[in-house]
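Participant: So, here's a batch of structures to check.
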Structure 1
Amino acid sequence: MSTQYLSSKSNKTKHPLVVVSAVALVNGGMFEILRQCIESAAHLKEADFIFLVHTSEGLPVQANTTYMPFPRANHSYFRRLYTEYVSFMALSRQLRPDIWLSLHDTTPRVIAGLQAVYCHNSLPYFRPRLKHALLEPFLVVRAFLYGWIYRFRSQRNDFVIAQLPWFTSFLGRYMAVPADKLIAVRPNFNAASESAFQANQAEMTQGKKLICFYPSLPRVYKNFEEAIDLCANAEATLWVTLKGDENRYAKYVHRQGKGKDVVFMGLLTHEECLKKMALADVILFPSDLESFGLPILEAMSLGKTLVLPVRPWTVEIAGAYQAAHFYENLAQGREIVQSLVQRQPRITIGRPKAENSVRCLEGFTELLRFLIANTNTEGGQA
């Protein structure tokens, strides 16, 4: 451990010390959230940051940022819990931070002037059905565990943070957190230029077969079978990021796609996925459970056509996007895909509107500034 911050309160710089715990973020969309948080820290010269990470390899070197690796934190559930509730307590007593921000759902046992938790896993919102229990039995156990994780020590937080207002509001009810402690922080997003959007829409008018793409992981709540169903009766090719043998659910999806125009690509890197997304005509995202849905934003940044079910996250992300087509049931979804195949797109329902009843901030720079401005420098309780 670096000794630079072991006596931070006597630091002559008087900069607030912010500790960000992110030991569980190693890949996927949440690692992108960690990357954005690190980039935002570089712009806040008025504070010093310590990031607790799985590994510091590949992370940027910044003047006001220190990394503390915890490579064994994810070796087992016991090790993770020990890190959150024992190791972090000892560390907070040494560092005496002004702010402790947990980026992965848990509320660790720490002493800090201000404590906040960033929640990203929406499993507590999920209501498993028999199909889910049969195809992914541990999902039911995980849903129960996440319910306990979210609620345990939740009242210790000064702020509870999520990516979208719908999930933030849900967490307020689920965790019994007052509205003034809730914050929605939308990740940084660059919209497609008008020329890029028009170019992508023009490609669909050409006489080639329509290509639909559903990029996701082999989890039963990702609902790949609905994507297959949407394209089954249309002259459209479906690309999916499954190989078909990853787990019980992937094998089930592979059977559903047998004899149909479905291309099983296997798991792709983020860069490969973006390349395939750029080549596809339509992006599908029929997932039954998301806290955000990063591929939707990425498709919008490329100016792609979207076909989406009416869900809280799809409406909040893409409700105002002109090339988003929403459906309330499979029959409407099939009709939309068929109209896209015929190059005569039409929206079959009224465009849904998102609700917004919580404090919203744009990106991590704004969030970190807000937390620093609200710091209690006298320190908090464990």
Structure 2
Amino acid sequence: MKIVLILILLLASIFSFAQNDYKIGYENKDGYTSVYKSVKISEGSYYASAKYEDRFGLIETKTRQTVLPLQYQNVYTSLEDGLYIVKDTLGKYGLFNAKTKTFTVDPIYHQMDAFYEGVATVRNQVPSTFDYISGAIDKSGKLVIPMEYEFVSYSSDGLLNVKKDGKFGFIDKQNKIVIPIIYHQPSNFRNGLAPVTLSDSTDYGYINKENVFVIPAQYVYANDFYGGYATIYKAKSYNRNSGNIADKIGLINTSGKMIIDPVYDHIGLKSKAGSFIVTQKNKYGIVDTTGKIILPVIYKKVDDFTDNGYAIVQEVVGTKGLIDNKGTFVLKPDYMELYNSYNSDKLIAKKDGKYTVFNNKDLKILIQPDTAKTVLV
């Protein structure tokens, strides 16, 4: 009797292993987890080894029950709960509903993007060409934007940037034209404005959603707004490899006011301190929102500000210091090493062969200088 029981338990164990012979991919917040395993897709020969590829599927996170068999090239979230983008072994994309365990859209597209504001863009290749046609589906799989555009991309506030007959414009999610398809380059509405130009030889300006030029066309190139500011170029220079390219970069606000004159090589918009890291001839500095230089453009490197309002600055000679959001050095630049801990709550500094650990909020010394070879925090 014991032998029979042992055999039953052994068989159950083998069956369980066979059913779970996979690796965990990504555990999603909607209760499903992507899984994968390696499968043989071709036998080996005298001249070549057998070929293996990963095959993906889905399981319920809690029960570990298979929702989608492990037979697809890829499976990943569509950013809508329960809906997953699936790529089959022919390279086609579809939309799978994990809740109903059925395909909302069979794998028929050459490409499918994640959902944004309720729609997902899809693309198919035009037969016998290298061209693509694009459209968009809703969460039910319905094609709400017909496959009649050369390009469809998300913008914001319910608008999509589209290309047709070589020109760009904007439509809404009902395929109604909001901004005429007359512009030369794709762009996005940010802070209510989008940079546009009518041709390769005309200047860029910014339109609102009524297609009115709020900021007149006057730039050789213009980027999207971010946090109320946009980088622009006023002139071009000749590059032997690239021809005429946009040269120095400046900064404007949403009213078109020039905040920083176009004299820099790069301006970073994503600073946490209400200021902008700029570069000029491979040197770094900081300019505030009034256009005032608060840190001279003479440094080898300036890191972005942390949530605590500090940024690490490196001198040309290699030593490092720490500044506050006004550009004032709170730790002089005479440290050989200066870096934040993994969770950024501590600051580690090395000078004269000794390490000091600071509290990153108030810069109080937590560990006095010692001679440890390294500090693990």
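Participant: Which structure, out of 1, 2, was distance in nm of label points 7 Å out along Cα→Cβ at positions 31 and 311 calculated from, if the result is 2.2?
Facilitator: Answer for the origin of the read-out: 1.
Participant: Quick check for you: by relative contact order in percent (Cα under 8 Å, 6 or more apart), which of 1, 2 is greatest? Kindly include the intermediate steps, with their values, before the conclusion.
Facilitator: Details: 1: 17; 2: 4.
Evaluating relative contact order in percent (Cα under 8 Å, 6 or more apart) on every structure, the highest lands on 1.
Participant: Have a look at 1, 2 and say which one yields 3.8 for distance in nm of label points 7 Å out along Cα→Cβ at positions 143 and 215, as calculated.
Facilitator: The read-out was computed on structure 2.
Participant: Looking just at distance in nm of label points 7 Å out along Cα→Cβ at positions 183 and 263, which of the labels 1, 2 belongs to the structure with the highest value?
Facilitator: Evaluating distance in nm of label points 7 Å out along Cα→Cβ at positions 183 and 263 on every structure, the highest lands on 1.
Participant: Going by Kirkwood radius over Cα pairs in Å, which of structures 1, 2 comes out largest? Please list the in-between numbers first.
Facilitator: Values: 1: 22.2; 2: 25.9.
The maximum falls on structure 2.
Participant: Identify the structure, out of 1, 2, from whose coordinates helix-only ellipticity at 222 nm (-39500 (n - 2.57) for each DSSP H run of 4 or more, over all residues; to 500) was calculated to give -10000.
Facilitator: That value comes from structure 1.
Since every read-out is calculated from the coordinates, none of them should be taken as a lab result. The structure presented is a predicted model; accordingly, all values stated were derived computationally and were not measured. Cβ atoms are built from the backbone, for glycine too; each structure is taken alone.
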